[in-house]
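Undergrad: In what follows, structures are represented as structure tokens.
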Structure 1
Amino acid sequence: MNIQDLLSATRVKFNLEASNKEDVINELIEILHADGKLTDKAKYKEAVLRREKEFSTGIGMGIAIPHAKDSSVKEAALTFGISRTGIDYEALDGTAAHLFFLIAVPADSNDVHLKVLSYISRKLMHQEVRDKLLSAATYEDVLAAFEA
């Protein structure tokens, strides 16, 4: 999988303004919507929050990967954001999240979101990748982190 197939420079934010879980979801969805990937951001937000109620997507190690399949998504896309201060995302290990990846896929997608989730999770298991993402200042820095 190539991260560039899903992520673009227009869907990366290096200084998220949110201070809580719902606000960070809103901020990431707004980026996705502004880039033309959603037909209905409120409907997509409902899908993300429904998924969060099942189980928090705060996976620990400072990472959260909210995601949802929904008919409001035009095409599979990824949004990445960094919170410098950290946000309580109800992570499994109790740590604040700094790195956020929002995965959006159309409702009729087979297992695209699972493949993306698996790919990102495998990469983020490595401290070197997380460190490079935390210090990223450009879209190219983000791409380079995934090549590590």
Structure 2
Amino acid sequence: MPHHIVIMLAAGIGIPVLAALNAALGRHIGSPAVAATILFVVAFAVSALVAFMTAPQAVTKLATAPKHLFFAGALVAFYVLSITWIAPTMGVGNAVFFVLLGQLISAAAIDHFGLFNAQSSPLTLTRAAGIALMATGVFVTQKA
């Protein structure tokens, strides 16, 4: 489990770095949409390589997967396009603040209701206070 924490911390570190790099690319070339497209091409190449190295048989199961699960790709595209477009004008820190706030709210709802077959974890008063404290902390870091 500790290595899971390290991996997720690294992913968290990567999100604002991704936002800053892609926003800079979008500014440099004059198109957030083209920058996002390049990001997806690189991401596709990397993830396809990892997929075929670790679980090539999983590709054969895609045809039987519930089609609504593919909507996750549209959500990734929305995130990348929006952060690439907005971060240069709002700042990476402010943009990521609102992304984190949205993640806290969404994660709490998914956990509370066990949406998408997620492990259910009721939103207790203590959890709600913790989420509010985290949101407050992120807000304070952006105002400092």
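None of the figures in this text is laboratory data; all of them are computed from the coordinates on show. Owing to the predicted nature of the structure, the values given are computational and were not obtained by experimental measurement. Cβ atoms are built from the backbone, for glycine too; each structure is taken alone.
Undergrad: Matching task: -27000 is the computed value of helix-only ellipticity at 222 nm (-39500 (n - 2.57) for each DSSP H run of 4 or more, over all residues; to 500). Pick the structure from 1, 2.
TA: Among 1, 2, the structure yielding -27000 for helix-only ellipticity at 222 nm (-39500 (n - 2.57) for each DSSP H run of 4 or more, over all residues; to 500) is 2.
Undergrad: For distance in nm of label points 7 Å out along Cα→Cβ at positions 62 and 86, which of the structures 1, 2 scores highest?
TA: Looking at the calculated values, the largest one is 2.
Undergrad: Kirkwood radius over Cα pairs in Å, for residues 38-117 alone computed as 15.3: which structure among 1, 2?
TA: So the calculation was done on 2.
Undergrad: State the single structure among 1, 2 that was used to calculate Cα extents along the principal axes in Å, giving 36, 30, 25.
TA: Computing Cα extents along the principal axes in Å on every structure in 1, 2 gives 36, 30, 25 only for 1.
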